[in-house]
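Enquirer: Multiple structures are listed underneath, in structure tokens.
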Structure I
Amino acid sequence: MGDMGDGKILIVDDDPIVLKSLRKMLELSNYSVDCASEGRSALEMIERNGYDVILSDINMPEMNGFSLLEKVKEKIPSSAFIVITGYGTIEDAVSAMKMGAYDFVTKPINDEQILIQIKRFFDQRGLEEENVTLRKELKNRYRLGNMIGQDYKMQKIYELVEHIADTPVTVSIQGENGTGKSLLARVIHRNSCRKDKPFVEVSCGALPETLLESELFGHAKGSFTGAIRDHIGKFGQASGGTIFLDEISAASPSLQLKLLRVLQERQFERVGGSQTVTVDVRVIIASNNDLLELVHKKQFREDLYYRVNVMHVDLPPLRERLGDIRLLGQHFFNTFAKKYSKKLKGIASSAQKLLERYSWPGNVRELENVIERAVILAKGPYLTSENFPAAAIEARPLMKASNGILPLSDAMEPYEKQVIQNALEYSGWSRKKAAELLQINRTTLFKKMRKHGLLRRH
């Protein structure tokens with residue numbers, strides 16, 4: 001079976017041959033093993049040492065397996081009690097399971113079956129402990145409002161938000177679809193002195209140009225066909241609060257000019273109206289396009305760009321914050337298990353590894369949708385790969401050798417470059433500090449930087 005892992009196991013049986021054979025087999029699998037020939041001495045050892053797993057025969061003199069099981073459940077309920085029974089006494093095993101036994105095995109004993117049962121117990125316990133740890137981290141260290149992330153890029157964003165949230169400064173957010181631009185805007189608003197005032201969101205790309213100006217600034221009655229009453233507009237609705245303009249790059253040149261005036265003078269006129277309206281609104285804009293590149297292409301006003309780009313935030317895609325996939329997955333798992341009243345324990349380790357290999361082109365939003373679907377479809381206590389759509393568990397595309405097996409160095413290369421770049425950025429491109437973070441020497445770091453083209457980039 002190979003190495004299985006560490007763990008403390010007690011074997012209880014009045015047959016010395018059984019004790020000897022089981023002990024040898026389990027020690028070969030790197031478990032720490034003690035033996036007891038009857039129930040009372042076993043109980044003393046349990047009280048003194050505590051054990052992860054107790055393998056116990058049912059029929060023993062003085063204290064039988066049932067009595068020992070009852071005592072064990074009182075003293076160390078988190079342990080796994082595995083019953084050893086003969087073929088003719090399956091009823092006893094069933095009774096023991098009802099009393100709280102973890103599993104049972106029949107004589108003659110199958111070594112592989114016992115190893116599988118023990119490994120399953122340790123895997124499940126490890127996963128439960130990991131879930132508890134993740135829940136604590138979600139509550140304490142790695143979130144700001146509803147935003148979650150332990151990646152240092154996200155931590156830097158949290159620090160920035162804490163500095164700028166309670167100021168009137170205009171903020172521009174850039175990031176791919178699904179990275180959480182709207183969520184970040186709401187976090188900024190909720191951490192500001194305007195939190196008790198309206199937060200108004202406008203998706204500029206979702207409205208035709210003819211309607212967008214009216215939607216933003218309002219219109220006067222009769223200003224166009226269908227304008228049967230005055231309309232205050234989104235800027236008016238956001239008075240005293242925050243307006244979030246998503247996909248700002250969709251705004252026409254004339255609308256960009258009007259936005260520039262609002263940012264400079266806090267004034268505008270409604271469509272078809274002559275009265276000047278003054279507003280007190282904090283503006284946050286977002287785009288999944290590089291606005292500076294659009295400026296160079298003459299598709300976005302340069303003066304508006306510098307006005308909205310007072311404080312800039314780059315939201316990284318999920319593929320650049322791989323360490324957050326587990327944390328976000330746990331958050332969405334907790335949310336949807338509660339929403340759908342599903343009594344689930346967590347995400348299986350094998351399924352988690354698949355999620356961490358996927359490139360997530362839809363970013364956090366895609367991960368959220370995948371976990372919600374998996375929770376709805378889950379039948380067992382854990383989410384498994386069977387609960388995820390095929391597209392969401394495919395490994396990111398990589399070149400393969402002719403035999404179909406990818407060399408390990410090739411498989412790790414995309415990850416290696418990203419990890420090294422993250423360390424360099426975090427350390428301000430100090431090779432000494434980056435090498436210390438990566439726990440490699442500076443010569444090795446220099447060679448890897450040259451290999452990945454990071455010397456030229458710096």
Structure II
Amino acid sequence: MLGVAGGLFAVEGATSAAAKASSKPLIVWIDTSRVAYEKAYMAANPHANIKWVIYNGNANGTGVLQSKFALWNRTGWPSNAPDVMFDTQNYDAVQLGTAPYNDLLNLKSDVPKKVLNGFAKGSLAACTTPSGQIVCLRNDSAAAVLWVNPGLYKQFFGTAAVPTTWAGILADGQALNTAHAGYLVGDIGDAFDEDYYLWGNECPLDQVTGKGKIEINPSSSNCTGIANAIDSSGDMGKSLSQTSVFASSFNPNKVVMMVGPLWYGTAVFQTGATGGVPTGTMTAYPPPAAVNGAHATGALGGGLWLVSKHAPNQKAAAAFAQFMATSPKIQKVGVDAGLPQYVPDEASYLSSLGSVFGDPSTTEASWKTAASEVWTGWSPVPWSTDAVWGSTALANLTANPPASFASQLLPYAEGLANQARLAGFTVKSPVSAVANGS
């Protein structure tokens with residue numbers, strides 16, 4: 001899908017330079033989930049000179065931007081290169097904004113400080129390079145919450161009081177395995193599951209401790225605690241599905257509960273996504289407490305607006321990204337996303353949800369709680385932690401029978417350490433195999 005509109009480029013809050021007519025369109029790359037954003041933007045700015053290009057959003061760490069940028073840095077930046085990009089991967093901004101790429105615009109100069117200060121606490125961490133540059137604007141929160149089908153939960157357990165700990169979730173999984181086989185409390189079938197199980201339990205496998213230094217410790221009790229709890233539950237391959245939540249064979253109507261990001265509410269569970277559940281079925285509850293008792297959670301995706309420093313009109317590109325990340329006219333149409341990270345847009349977005357969820361007030365409160373509990377010890381780094389999990393652990397966990405979760409900690413840590421060394425980091429680890437790079 002390509003769309004080109006000629007005329008005046010106008011953005012709410014843009015500088016005068018950004019609002020001037022241009023013979024060259026602003027080239028914007030978005031994924032298919034952001035087509036609604038395109039339509040909303042063009043409705044508000046019908047004469048804007050924008051060329052919209054649909055790509056995969058770098059989904060699941062495919063590295064489309066990385067491969068394109070690497071090529072263009074060698075051969076020259078072409079006239080049809082994107083000026084603004086929507087990216088679904090948390091690690092991409094730091095990677096593309098630092099060596100060897102250095103291709104993203106530092107937005108501190110073009111986005112007013114009061115606007116940057118309007119983003120939720122900690123939400124720009126994935127946009128901030130080690131040198132302090134801000135090379136993206138966060139679109140929405142991807143914090144993990146506990147999604148529950150209250151009707152099924154009460155039917156099977158006779159209570160409306162859902163678990164508040166990982167131990168409680170896994171214990172309920174055991175009960176379902178015995179009495180209601182086929183119903184689910186989670187999954188192990190995706191390359192991003194470690195973002196919930198390990199990140200959400202403060203497992204220090206991705207902890208930057210200083211410039212060019214990282215700690216990777218798979219022997220931490222926070223790592224082994226959740227891994228052993230999963231293994232001892234006997235839930236893997238049973239109430240923990242080995243099927244990806246995006247597979248056509250995944251049935252969301254079998255989910256009694258599942259930890260997942262805010263956007264699971266519509267992208268996974270809502271009618272029309274993967275077969276879906278009826279509108280008003282799912283409710284979000286606060287993320288479960290970590291095995292060490294901490295109020296912590298992980299995150300996945302959430303969306304970043306990136307601006308190329310090669311854009312012919314950097315001010316126009318930055319102003320456009322600012323508008324997309326902060327305008328309620330855009331954010332309120334993103335009900336298939338998560339809670340806007342620009343705090344002034346929260347109320348408008350929440351009011352647009354209507355009866356999508358079973359208990360809107362509980363869902364909204366849980367979203368806000370989760371957004372403030374994303375553990376900062378899982379650092380933004382210039383490599384994909386999900387891709388490493390996918391290449392080191394996923395096939396073993398989805399085998400028949402599945403390997404133990406605990407057995408995947410060391411291979412995963414070694415894979416992360418290899419990526420860190422390739423990026424020039426010094427790795428600190430108490431585990432000799434990781435520390436020695438063997």
Structure III
Amino acid sequence: MYLRKIRNVHLGFLFSLSLWISPSFSQNLIEINPPVAADPNKMIALVGARVIDGRGGEPIDNSAILIKGNRIVDVGPGLAIPADAEVLNLKGMTVLPGLVDAHLHTINDNITLHTFLQNGVTTMRDPGHPFRFYQSIHFADMPLPRVFLTGAHLDAYPGVYTQQAMLIKDHDHIREVVKKYVEEGSTGLKIYFRLPLHYYETVLRSASTYGIPVVAHMELVPAEAAIRAGLKGIEHVTSFGTSLAEPKDAEEFITGVGHNNSYRAEGRYRLWSKLDLQHPRVKELLSLAAQEQVALCPTLATFERQEGDDKVPVYQASGFKNMLSFVGMAHKAGVKIVVGSHTDGMYADRGWAYQREMELLVEAGMSPMEVIRASTLQTAAYLGTASRVGSIEPGKLADLLIVNGDPLADIRAMYQVERVMLNGLWVNKVNNEAN
């Protein structure tokens with residue numbers, strides 16, 4: 001069996017962060033499936049590549065990375081290579097930290113998880129699915145990304161996707177649920193869009209007791225109200241829609257969803273197609289989000305609808321264009337952008353939605369370097385694991401991605417995956433085994 005037994009993790013009171021994210025976001029959270037580690041005595045030297053370390057600084061050309069076991073020992077040009085090291089010449093290639101996916105959903109589907117790993121996603125979080133949806137990882141016969149779980153999302157009766165929801169009764173119920181989730185391995189909580197605002201404070205306080213983050217998918221609760229209640233993580237760009245819209249348009253959307261959950265599918269595009277992104281309310285909301293250190297996981301690829309596509313109505317293309325523009329505005333305003341694939345997208349082949357998301361973030365106005373930092377260290381901080389993964393630094397775990405070409409010149413180089421390393425072991429793309 002590929003996975004080691006899950007060890008008990010003390011999540012306790014961990015409030016030592018000095019990063020951009022809220023102090024209640026622990027940086028010591030542990031995946032539910034710690035992967036097998038490389039031989040602790042084995043040395044590997046990756047030489048000759050351009051290194052983008054995930055921290056946002058200048059790339060290091062003709063560099064070397066020394067790895068011992070599952071840890072990075074050193075990185076930089078001109079390093080002395082130990083005589084017993086296995087040397088891999090990577091001239092013409094780029095080495096990056098493994099990608100961190102903040103929003104990936106599967107249901108007992110190891111093949112999809114392995115496909116994402118082969119394509120460079122070494123760490124992922126499923127925000128909002130029950131623990132039972134991931135029973136399969138304990139029987140995996142192939143390497144999988146590091147998996148972080150939140151447990152079933154917190155919703156209100158009658159709920160939306162009731163098979164993956166916890167329907168909240170009252171404030172005491174929230175406290176009971178949070179305690180139980182943490183005992184089962186939860187490293188975060190997700191609020192779903194029907195949960196009323198008056199429960200947010202209890203969710204946030206309960207989660208902070210255990211040092212785990214809270215994220216929310218909102219479409220009915222105003223974003224500004226949730227942020228003022230203390231929410232730091234917002235999933236999906238559409239969560240901002242009703243706060244940005246004209247009041248009458250927002251009310252029409254809220255009423256439609258209130259009567260029928262499925263109204264969202266078309267209603268969100270109609271709502272976003274009417275937005276005036278130059279309205280003062282937009283700037284005010286973004287200023288608030290930046291001031292409160294909110295992180296946005298836009299999942300643009302899942303909403304993507306392009307002009308010129310015969311299958312796409314004009315209002316959908318217009319709505320998506322505004323979503324894209326808003327994400328660029330959010331980034332420019334200082335809102336932290338983190339990256340999630342949401343598993344699928346209309347314009348992404350299976351397993352490549354993360355790379356498509358990176359392309360769209362560049363299209364939204366972020367530089368390739370900013371997108372890479374968002375995809376690695378910044379999202380690792382969002383998950384609460386930046387002390388171990390997300391950058392190429394001495395002491396960090398050896399989760400690495402090698403691509404052919406230079407993604408700083410063209411972000412599409414992220415599709416040219418040559419090799420992936422997880423915990424110091426190469427992931428074999430042919431026979432689904434780690435070497």
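No lab work stands behind these numbers, since they all come straight from the coordinates. Values in this document were obtained by computation on a predicted structure and should not be read as measured data.
Enquirer: One of I, II, III was used to compute Rg and Dmax of the Cα atoms in Å, for residues 118-197 alone, and the result was 17.0, 59. Which label is that?
Expert: I
Enquirer: 30.9, 100 is what came out when Rg and Dmax of the Cα atoms in Å was calculated for one structure; which of I, II, III is it?
Expert: I
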